[in-house]
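There are structures below to look over.
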Structure I
Amino acid sequence: MKKIVTVNPYNGEQIAEYNQHSSHQVNQVLEMAQSTFQYWKKEAISVRVKHLKILSDLLLKRKLELAELITLEMGKPIKQSLAEIEKCSWVCDFYAVNAAKFLSDELIETDAQESFISYDPMGCILAIMPWNFPFWQVLRFAAPTLTAGNTAILKHASNTTGCAMAIQNLFEEAGYPKGCFQTVVVGHKQIKSMIENPVVKAVTLTGSEKAGSDIAALAGKNLKKTVLELGGNNACIIWEDADLDVHMNTIVSSRMANAGQSCIAAKRFIVVDAIYDEFLVRLKEKVVALKRGNPMDKNTDIATLARPDLAKTITEQVNNSLKKGATVYWGNSCEKANYQPTIVTNVKEGMPLFEEEIFGPVAAVIRVKDRDASIKIASHTKFGLGTMLFTQDIEAARMQIDNIEDGSFFINEMTKSDPRLPFGGTKNSGYGRELSKEGMLAFVNKKTVYIK
């Protein structure tokens, strides 16, 4: 039987060992998901919401324990892990308050005696989730999806298998019926067979471009809906009137939070010439001041990457950019999974630091002539997850909304997900939306009912 071993990326010590599910066990999981769905879908929304409220309370009650598990498995500073658990509680609270409204029949006036849209759950939804926000990525999918009446099966990243098990335990302790939320520990071949299984009605994936492309192709072959949240190469645009005194901490956090391991992190800092020199000095001051160290230390700002191979990939991307003319302004040392916060200047189109997603604490700084050039350069990417713009000229910033093709456009704030707002990307960053009402209706059958 194949095993999965989880390892603490900060010190390299083994945490736990898990047996992969056999094909027989996977089939049992699927059968239970289908069986549970037959009565879970008939439960009143008020009953589903009751469990959601209990889940929210449990997350806060176990906050420190769960945050420590996140930090142990993927190296996130403990204060950021605590914030992640709090955000999971928030998304539960949001849907507990709004589920009945979101799922209520929508009356449509026609020539019928009565016509309306009924929102019916689809069935079992397979979620393939990443390690960088091991609780948040799962809860932002599961809270609305289960409350809509579906059941869910989670295939989590192998290095956060402990988090996956803990999440299933939380759902069960909150009173959700067995089979409502299940975790499987499987490999790629088993994922394929699960998607092909008629029990699975749709798939959601947060991950890389390649993973998204592969899953979308397989799901499409089997005529199953997908929601994909993939990579990003977000631009952080700094206009000449940006208030650096007010926003510099936010700007740095937009790149360095979670050691830069975020799809929606700022990857390319596009700075107009008039403020470039000042911005670069300010950026370095803030980056140098970040406290590095043990992620379990509450004072640590930035710690290890989740795995040593991730650091190796970033090193190659930076080195290949340097060969093409980029310059290290600060940092660029690496030991195992510990990558020093780094600033690279003279970044141009054609370099990995411009074209690719850099999943780590590397700020690529691009100097441009003026505002028009900043928008033009920001749009030169195959990704479309989010863009940030810092300026005091709000009206001029508003004029750029239609010029930004991304799934989100944040003015004077870092791109972030919020339960109240739809979240997702365009182009190679994926399609479909999570969170808000859109997230709750992502996996329902919008049934037209016509009575005459």
Structure II
Amino acid sequence: MSARGEFSSRIGFVLAAAGSAVGLGNIWGFPTQVASNGGAAFVLIYILLAFLLAYPVLMAELIIGRATRSNMVDALSKISNGNILGKAAGVWGFVTVSLILSFYALVAGWMLSYFLQTISDMTGQESLSTWLVTSSYTRDILFCGLFLCLTASIVTGGVSKGIEKWSVRLMPALFVIIALLIIYVSTLEGAIDGWKAYLQPDFSLIFDPKLLINAMGQAFFSMSLGVGTMLVYGSYVSKKENLPTLGASVALVDIGVAILAGMLIIPAMYVALHNGIKIFTDTGVLIDGPNLIFAVLPSLFDSMGTVGVFVAFVFFALMLIAALTSSISMLEVPVAFVVESKGVNRKKAVWLLTIIIFLISSTIAFNMATLFDLVVDLTTKYSQPLLGLVLCIFAGWIWKRDQILTEIKQGNEHAEQSIFWKVWPWYVRFVCPVIIVVMFYLSIFG
């Protein structure tokens, strides 16, 4: 069993798992969701739903992973006693996470090119700067490939020498960068309006179905649930660890980063507004997603004069770190399967899968208008919630309850008396599936 690799420390696991959960969505999605959905009222609902919905599913993944010491395909097969449906669900997760990584790498490639553009700006290479921020097949595919190579080079190191080693360095850097940027942006004119938009709660929106769906979706996707990343990371956790508290630590770090990102992005947008930059769409909604990162904020950095180049450098370094800590966990899901089930050498498996994912990314890049949004919707809007539902069914209905308790007791012999054990088994069995089905229905037909 030791050949599989294991996280060498609790902090190593928490930072790696939180790094997996902390991605571009926390930084470009969450803040604008907050500002558009009642400010602090949305934050409260989000925190509530993160613990009512995302945490129980996160625990299902961690427990299944550690008990089976396996990749997603073999894990679901084991707890369903070899049932073909278990294997099929695992393969579905494998395919979904590979597709997510294929479009994610394209977006991360843009981050990389914008990051390098800040360096070419500092060195006065104007023609290179223009090329780096102008969309083209060459640029998109080159930087997507570079980003995937960066991800692969970390994953080849395995669990403790690759994923853990880099997560322990990158995550603290991410916190420091966000904190420094918050302090700096808060000193600028217009920031105070952003703080008001972020922190003033509009409780009249709290029962708006749209707000609830958005908060639920954000909580679910921000913890990268359903696709097996947490299951695989859970399989590398020591048997001595208390899983419920470990899972709570991951959830808290993830929520913390989302809230910090809001403290940075919303004031920054209002500083941009103060500087004459458009931050609202024609319908009066705050701009979010790629337009926020690649149009609104670069315009803000330009309006800052000389210091803007340095702020842009630090900001895109932050975005790259957030992307990288997520991409290494996504690549680890198919890698763990190919290494364990097919007996392929880790290095060979990593590069083989990286090439396959790069080919999918290139196909998306050449058919951007038709494929990009389609792949994003298929994976995050449809596949991820349904996989979360499947994991709840496996943990709540298929896997034997006494086996689950035995696994939890390894890290806490009094687990049977804990609040977690009194609530979680029936909650993941009855409540989570209903919430996910309702959320899924409303997001598609609502």
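Given that relative contact order in percent (Cα under 8 Å, 6 or more apart), derived from a single structure, equals 33, which label among I, II identifies that structure? Computing relative contact order in percent (Cα under 8 Å, 6 or more apart) on every structure in I, II gives 33 only for II. Here FRET efficiency 1/(1 + (r/R0)^6) of positions 58 and 314 (r between Cβ atoms, R0 = 30 Å, to 0.05) was calculated and came to 0.45; which of the structures I, II was it taken from? Here the read-out was taken from II. Assuming 13.8 is mean count of other Cβ atoms within 10 Å over residues 42-49 as calculated from a single structure, say which of I, II it is. Value 13.8 for mean count of other Cβ atoms within 10 Å over residues 42-49 corresponds to I out of I, II. Here P(r) over Cα pairs in 20 Å bins from 0, in percent was derived from just one of the structures I, II, and that gives 26, 58, 15, 0; the source is II. Comparing distance in nm of label points 7 Å out along Cα→Cβ at positions 18 and 274 across structures I, II, the highest figure is found for I. For which of I, II does helix-only ellipticity at 222 nm (-39500 (n - 2.57) for each DSSP H run of 4 or more, over all residues; to 500), calculated from the coordinates, equal -23000? Of the options listed, only II reproduces it.
Only the coordinates and a few stated rules stand behind these numbers; no lab work does. This is a predicted model, so every value here is computed, not measured. Cβ atoms are built from the backbone, for glycine too; each structure is taken alone.
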